[in-house]
Structure I
Amino acid sequence: MRKLYLIGIGAGNHEYITVQAIKALNLVDVFFFMDKGETKQDLVNLRKQICERYIENRSYRVVEADDPVRDPTISDYTTRVELWHRQRALIYEEMIARQLEEDQCGAFLVWGDPSLYDSTLRVIEHIMARGRLCFEFEIIPGITSLQALAARHKISLNGIGESIVITTGRQLAAGLGGTAERTIVMLDGQCSFNTLLDEELDIFWGAYLGMEQEVLLSGKIAEVASRIVEVRNEQRQNNGWIMDTYLLAKPKAVAQAGLPRTGTSCDHNDL
C-alpha cells in the first residue's frame with residue numbers, strides 16, 4: 001500500500017530537523033511540493049536544500065504543482081478556506097495517484113509542525129474521505145515557530161501556574177484573544193497588535209526565526225509597535241514573503257518571570 005509522511009521541518013533553520021524526520025526523509029521515494037509563485041520560491045528551495053542535506057540515497061524524485069489561490073470574492077473566511085482545502089485535495093489526490101506507485105512512500109514537507117495552523121493534514125483527510133485513493137499516512141512532528149520564538153527571545157511561553165492562548169491575528173482583532181496571562185499570535189498579516197488598547201502589554205516578536213534574515217523585536221507595545229510594522233513591511237518587500245509570530249504578555253507575567261522590560265532589537269547576526 002502507498003504510504004505518505006507529513007514531515008514537520010521546523011521554522012526555517014535546517015538544524016531544526018529532528019532525527020526522526022531525517023530517518024523518514026530517507027524512506028521517501030517521491031516528495032510533493034506546492035509552488036506558491038515566484039515571490040515564495042524560497043520556501044520550495046529550502047525544502048529542496050533539506051532533502052539534499054539529509055538524504056543519503058539520491059534516487060528520490062520531486063513532483064511540483066501550482067498551489068491554488070484562495071477565492072477573494074468569498075467574504076466568509078471559513079467558507080473561503082474550506083473551498084481552498086477541497087481544491088488542494090483534488091490536486092494532491094491526482095499527484096499521489098499518478099506519481100506514487102502502490103509500494104512507494106511519498107511525503108509532504110510541512111513548515112513548522114503539521115498539527116499547528118497548517119492545512120496539509122486536513123487536505124489529506126479530505127482525500128481519505130473521498131475514498132478514491134487508498135494509502136496510509138504518518139505524521140512526523142516538527143519544531144514550531146512558537147518554540148523558536150521563545151528560544152530566540154530566551155523566554156518561557158508560560159509562567160508558573162499560568163495559562164497561554166494560541167490564536168490568530170484575525171481572532172485577536174475581533175477581541176477573541178482570551179484572558180490568559182500570555183497570548184501567542186500567528187498568521188497576523190494585518191499587525192493586529194495595533195488594535196490593542198492595553199499599552200502596558202509587552203510584545204516579543206520574531207520573523208524568519210532561525211534563518212539568516214531573522215529579526216527580533218521586543219518591548220512595550222506602545223514603544224515598539226510602529227517599529228515592528230516598519231520592519232515587517234521592509235522585510236516583506238526585500239524578501240518577497242515573511243513568516244512571523246509574537247507573544248503578548250501582561251506586565252505581571254513578565255515581572256514574575258524576570259523577563260526584560262525594555263525594548264530590544266537585533267538580527268540573527270547580532271546574537
Structure II
Amino acid sequence: MTIITLGPEGTFSHELTLKMGYSGTVTLLPTIHRIMDAVARGEGDGIVPMENSEAGSVGETLDGLSRYPLFITAEMYMPVHHNLASLVPLEKIRVIYAHPQTHEQCSEYIEKWGVPVIHTSSNASSALEAKKTPNAGAILSASAAALYRIPVIVPDTENNLSNTTRFVRISPTPAGDDHPEKCSIFIDPSTDRAGLLHDLLEAFASRGINLTRIESRPSRRGIGNYVFFLDYAWSPRTADALEELRGITTVKELGCYRKIGVPP
C-alpha cells in the first residue's frame with residue numbers, strides 16, 4: 001500500500017505515518033490539496049491533519065474533503081510537542097519560521113519573545129529555511145530538529161502540554177466497517193431561512209445520535225453563506241437521520257470509521 005502524506009521529511013504527518021508502521025511506499029507531497037488530488041486519482045491512501053486541540057480545524061483539509069470524491073477511513077490522535085530550534089542562541093534570533101498552525105499552537109511563547117514570524121508550508125520547511133537564513137530559528141518537532149541537525153534551544157513551546165492533533169486517513173472508497181465508531185458528513189444548505197440549523201441538528205437529536213463536532217466554513221458564494229461539517233457517533237438510526245436531512249439540504253457522506261491507536 002502507498003501512503004501519501006505531507007512532506008518534506010520531518011512533518012508531524014510524516015512522523016505519524018512512520019509511527020503507524022505502514023508497509024509499502026510513503027510518498028511525501030508539499031500540500032494537503034495535492035495529497036487529496038493524488039488519493040482521488042487512485043495513487044494511494046492519504047494521511048492528513050484534521051484538527052488540533054489548541055488551534056482548531058485545518059481549513060485546507062475541510063475544503064479538500066468538500067471538493068474531492070474521498071472518504072475518511074480511520075482517525076488517529078497524536079500528542080504534538082513543539083520546540084524552538086536554532087543554530088544561534090535565543091537572544092540572537094531575528095526571525096522565526098513556523099507553520100501557521102504551529103504559530104497558533106505556540107503563540108504565547110512567540111509573543112513573549114517578540115521575534116517576527118514568517119509562515120511556511122510545513123514544520124520541515126521551517127527547518128530548511130532556518131538553516132539557510134542567518135540568525136533564524138524554527139519551531140518544529142524534536143524529530144525534525146534531529147533530522148535537519150538544528151539544536152533545540154527551547155523545548156516544549158506549545159501553549160498547552162496536552163496539545164494533540166487529530167489526523168484522518170483518506171481513501172477513494174469507504175472503510176466498509178460493519179461496526180464503526182464515528183461518521184462524518186458535509187452539508188451544503190440550499191436555502192437560508194429561520195430555523196434551518198435547528199432542523200439540521202434536530203434530525204440527530206430526535207434519534208439520540210450524539211453530535212461530537214460541528215464546523216462551519218465559508219461556501220465561497222458570498223459573505224454570510226456557509227457550509228457545515230459534522231462528526232457524530234455511529235448509530236443504527238444514522239440512515240434515518242441522513243434521509244431526513246436530504247429532504248432539506250445537500251448531504252455528502254464522508255465515511256464511517258474507527259479510531260486507530262498511535263504507538264508512542
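Can you tell which of I, II yields 10, 27, 26, 22, 12, 4 when P(r) over Cα pairs in 10 Å bins from 0, in percent, for residues 142-221 alone is derived from it? Here the read-out was taken from II.
Could you figure out which one of I, II the value 21.9 for mean count of other Cβ atoms within 10 Å over residues 78-85 was computed from?
So the calculation was done on II.
In this comparison of I, II, the computed figure -8000 for helix-only ellipticity at 222 nm (-39500 (n - 2.57) for each DSSP H run of 4 or more, over all residues; to 500) is attributed to II. Out of I, II, which structure matches 1.02 when Rg/Rh (Cα atoms, Kirkwood Rh) is calculated? The read-out comes from structure II.
Every number in this text was worked out from the coordinates using simple rules, so none of it is lab data. For clarity, every value in this text was computed on a predicted model and none was experimentally measured. Cβ atoms are built from the backbone, for glycine too; each structure is taken alone.
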